[in-house]
Structure I
Amino acid sequence: MPDSAPTSSVRDLKSLDNANGRPFASILIIRKLTSKTASNGNPFLSAEFGDRTGSFSCTLFNDNPVFEQLKAGAEGRVARIEGKIDYFQNRLSPRLTKIELLTEDQLTAPGLIDNLVETAPEDPAELWKEFNGYIEGIKRDELRMTVRAVFDEIGDVFQLVPAGIMMHHAYRHGLLEHTVHMARVCHALLPLYVEVDGDLAMAGILTHDIGKALEYQNGLVPSKTRRGLLQGHVVLGYQLVRKAGLKSKLDAELLERLEHIVLSHQGELEWGAAVIAATPEAVFVSMIDNLDSRMGMVQRLLRQATDTAEFSDRHPGLGSQLLLRKPGGA
């Protein structure tokens with residue numbers, strides 16, 4: 001590890017008041033690099049840096065001393081950066097003056113990766129235990145066996161991967177967390193909607209996003225696999241569920257309905273659904289998915305908020321900024 005001044009987390013940097021021009025140093029993941037061209041024809045980079053506490057973006061023009069280092073394929077690497085605090089449209093957007101890409105040996109420093117990689121706030125072992133309890137709660141034998149067969153094949157990966165790259169639960173164990181949260185909501189709401197078959201709805205929730213275990217790869221920066229890019233999690237999930245259903249000799253109509261939940265859970269065709277939800281269970285699962293996806297965005301913004309911020313930055317999934325302070329008297 002470089003022997004230098006103490007480093008600041010993203011939350012530390014965002015917590016600073018009236019800090020324009022203040023020097024800083026941080027060890028961060030280079031999450032995204034995009035090459036662009038200015039109106040005068042000069043190239044520049046749009047760079048996103050982050051750690052487990054948040055992220056920020058900044059612009060690097062070709063006369064910046066770190067431009068060439070980043071341009072040469074540094075996306076996904078860990079770097080020690082130095083610079084001065086600056087803002088653009090009231091958002092943190094530092095001016096970088098120095099960057100050092102860390103080696104594989106340097107990444108083994110105690111606690112470094114833990115400080116960089118965001119994880120689900122709940123204990124993943126406890127989430128997995130709860131998840132398996134929901135499987136065992138499915139009363140129809142063949143339906144329970146179908147769900148179990150899916151996770152016998154892909155469960156180890158499912159426990160680790162994020163539920164997304166940007167929008168919601170986009171961190172390690174995020175897919176497991178998202179699915180368990182949906183199962184909790186399902187369990188709470190089923191008594192209100194007697195038209196919904198509880199076994200089928202729960203099976204659909206537990207398997208609705210299973211294709212993401214094949215769509216995403218779990219690294220320092222979440223990214224899509226080849227299969228994820230070419231097929232997408234809806235198709236991959238349908239394939240996994242159909243294979244497990246046939247193996248478990250699930251009744252043809254139940255299998256069709258379970259497949260329909262997977263194919264329609266995205267809610268709208270423009271959001272990635274293969275079809276629009278057309279059974280009570282599919283509508284129910286789709287609405288719960290949308291609810292937990294959006295509340296996952298809210299929860300993450302609240303976790304990453306500084307003590308002084310009133311509003312978050314605009315979140316693309318919510319389409320707005322989020323008010324971070326609790327209601328008066330709370």
Structure II
Amino acid sequence: METKTEHVQCLIIGSGPAGYTAAIYAARANLKPIVYQGIQPGGQLTITTEVENYPGYPDGIQGPEMMVDFEKQAKRMGADIRYGLATEVDFSSYPLKVLIDEEKWISADSIILATGATAKWLGLESEKRLNGYGVSACAVCDGFFFKGKDVCIVGAGDTAAEEALYLSNICSLVHMFVRKDAMRASKIMQQRVLNTPNIKVYWDTEVEEILGESKTDSVRIINKKSGEKSVIPVSAYFVAIGHQPNSEILKGWLDMDEAGYIKTLPGTTKTNIKGVFAAGDLQDKIYRQAVTAAGSGCMAALDAERFLSAMEHSAPSDHLMTTEENGNNQTA
């Protein structure tokens with residue numbers, strides 16, 4: 001099937017805090033950005049209820065409402081925001097190309113990737129039903145709402161240990177459910193968890209169900225060795241079993257780590273291919289906050305603007321570059 005092609009100066013893929021912030025800055029720089037929102041317009045914040053840790057909202061704001069504000073601002077600046085999903089890329093030559101919805105190629109002088117990452121869940125029906133009502137994949141984001149309460153966390157790696165320790169400073173008791181008879185976390189993190197009096201670790205334990213009608217009130221667990229089941233009263237359930245970056249279509253083109261996060265030149269959003277920039281949770285597995293995603297979206301737009309300015313009078317030769325080479329070609 002023959003596909004149509006449209007050419008743009010700046011193409012932004014993704015519409016969370018990183019994508020929309022990149023759009024705001026790119027539009028103000030007169031790059032005439034086109035934003036494709038992807039499968040989840042607004043990103044992970046659209047499944048978050050109260051956001052209290054983003055600067056500028058003294059009374060807090062609902063996640064979906066916040067993303068509507070971001071989108072409105074990007075549109076007001078002149079960004080062209082469209083529904084559509086990037087389904088394939090071709091970075092073999094310049095201009096760069098992205099296939100949208102398997103039917104239309106967009107060729108672009110610069111591309112900002114802000115497709116984010118998706119939290120991994122156990123796959124329980126109740127995780128979906130109570131998401132935002134005591135069920136969360138981010139203790140740092142939502143732990144504050146359960147100050148002084150009993151909560152639980154599922155996971156066994158460093159992230160789970162860190163979040164359990166974080167919750168222990170806020171909550172009265174943290175129940176930590178570990179599926180095996182040992183943690184994957186580093187020894188020092190395990191020791192900190194085991195030495196914290198208000199963290200109770202359950203070994204060989206799985207969560208069968210999160211209980212509650214309109215909000216989380218308990219979890220039903222099972223000990224895999226004994227088969228014994230029990231119900232633990234909790235006000236919140238946190239899952240910390242990892243995130244999956246939305247980078248599938250970029251494999252084979254961009255440098256990634258073993259988990260699929262895009263590698264960028266330190267201090268920039270530059271990837272190993274000239275003109276392609278990565279921002280937000282797609283390349284950040286450490287902080288994963290709305291405010292850091294927005295900051296990297298700003299960086300990506302500035303990096304793209306400088307790249308396009310440098311390319312105005314010279315066509316890109318040797319298009320495929322290593323990150324190190326790209327870094328050595330930074331513009332002031």
Structure III
Amino acid sequence: MTQSPLTLYLAAPRGFCAGVDRAIKIVEMALEKWGAPVFVRHEIVHNKFVVDGLRDKGAVFVEDLSQCPDDRPVIFSAHGVPKSVPNAALARNMVYVDATCPLVSKVHIEAQRHSDNGLQMIMIGHEGHPETVGTMGQLPEGEVLLVETPDDVATLAVRDPENLAYVTQTTLSVDDTADIVSALQTRFPKIVGPHKEDICYATTNRQEAVKAMAPKCDAMLVVGAPNSSNSKRLVEVGARAGCGYAQLVQRATDIDWRSLDGITSIGITAGASAPEVLINEVIDAFKSRYDVTTEMVETAIENVEFKVPRVLREPA
């Protein structure tokens with residue numbers, strides 16, 4: 001049976017970013033240094049395949065520090081944690097390693113600096129997302145106001161409209177965030193923004209690649225987890241950029257082949273916490289069903305690397 005021709009557009013950059021790479025390395029190095037079990041507060045990154053792989057090596061994932069014993073190391077996830085978490089670990093004399101992405105830590109430092117200068121903080125983010133919870137938790141309760149949409153800006157009750165600053169979650173849609181920032185600046189002309197944009201390079205680059213790829217494709221698949229903010233944003237960006245069918249899949253077994261009936265082109269990308277092995281699995285699934293021609297859509301080259309904490313580079 002002859003296979004139908006299919007052009008497969010592969011977005012670049014896609015998949016792992018430097019912060020995710022570093023966080024996974026931190027868990028692996030902690031297991032090498034201290035042996036199993038090593039406890040991890042919250043999923044180290046939002047990807048089931050990655051988390052399951054680390055669990056097999058001896059990582060124990062918990063949602064709260066109270067679930068960790070005093071005598072085993074604990075790692076804080078790449079999304080960052082409220083200040084109360086390392087404080088509680090210190091009070092219990094625990095060994096802990098902070099795997100917070102350095103670009104998230106930059107936002108934490110920014111929020112603290114603005115607050116120290118007497119500015120009330122506004123955070124653009126998704127309620128309940130661990131990164132938002134971690135950033136808001138850098139300051140005392142009630143010091144950071146959360147906005148999720150431009151409409152939220154209209155109802156904000158601030159202490160002093162003359163003394164405000166904003167930060168953002170690093171994994172948001174660039175375009176959506178611009179709309180919220182515009183609403184903030186219209187209502188509060190003196191609001192202070194980040195020195196350099198908070199949305200991280202990896203989120204921005206992956207969204208740009210999707211925008212370039214989407215108009216060429218009949219359909220688009222984003223490899224990523226349903227709880228991954230940056231992966232969900234890629235689906236939205238693809239749909240908005242003109243791709244008629246954009247879907248999130250965790251891996252090849254999730255592909256809805258009936259929805260793809262009759263397509264002649266497909267775009268493939270992946271969120272920042274999706275490993276290349278899962279992207280290849282999806283590509284192979286198309287190669288087994290279609291006569292595939294692959295084309296790369298490259299909009300940026302990434303060469304960012306973050307060091308792991310010193311405690312892991314020192315001998316046990």
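When distance in nm of label points 7 Å out along Cα→Cβ at positions 146 and 242 is worked out for each of I, II, III, structure III gives the greatest result.
Comparing distance in nm of label points 7 Å out along Cα→Cβ at positions 26 and 250 across structures I, II, III, the highest figure comes from I. If volume of the Cα convex hull per residue in Å³, for residues 114-265 alone computes to 139, which of I, II, III did it come from? Here the read-out was taken from II. For which of the structures I, II, III does the calculation of relative contact order in percent (Cα under 8 Å, 6 or more apart) return 19? Working through the options, I get structure II. Any idea which of I, II, III comes out highest on distance in nm of label points 7 Å out along Cα→Cβ at positions 82 and 202? Answer by largest value of distance in nm of label points 7 Å out along Cα→Cβ at positions 82 and 202: I.
Calculating distance in nm of label points 7 Å out along Cα→Cβ at positions 10 and 290 for structures I, II, III picks out I as the one with the greatest value. Match the computed value 20.6, 66 of Rg and Dmax of the Cα atoms in Å, for residues 42-177 alone to one of the structures I, II, III, and report its label. Derived from the structure labelled I.
Every number in this text was worked out from the coordinates using simple rules, so none of it is lab data. Bear in mind the structure is a predicted one, so any value in this text is a computation, not a measurement. Cβ atoms are built from the backbone, for glycine too; each structure is taken alone.
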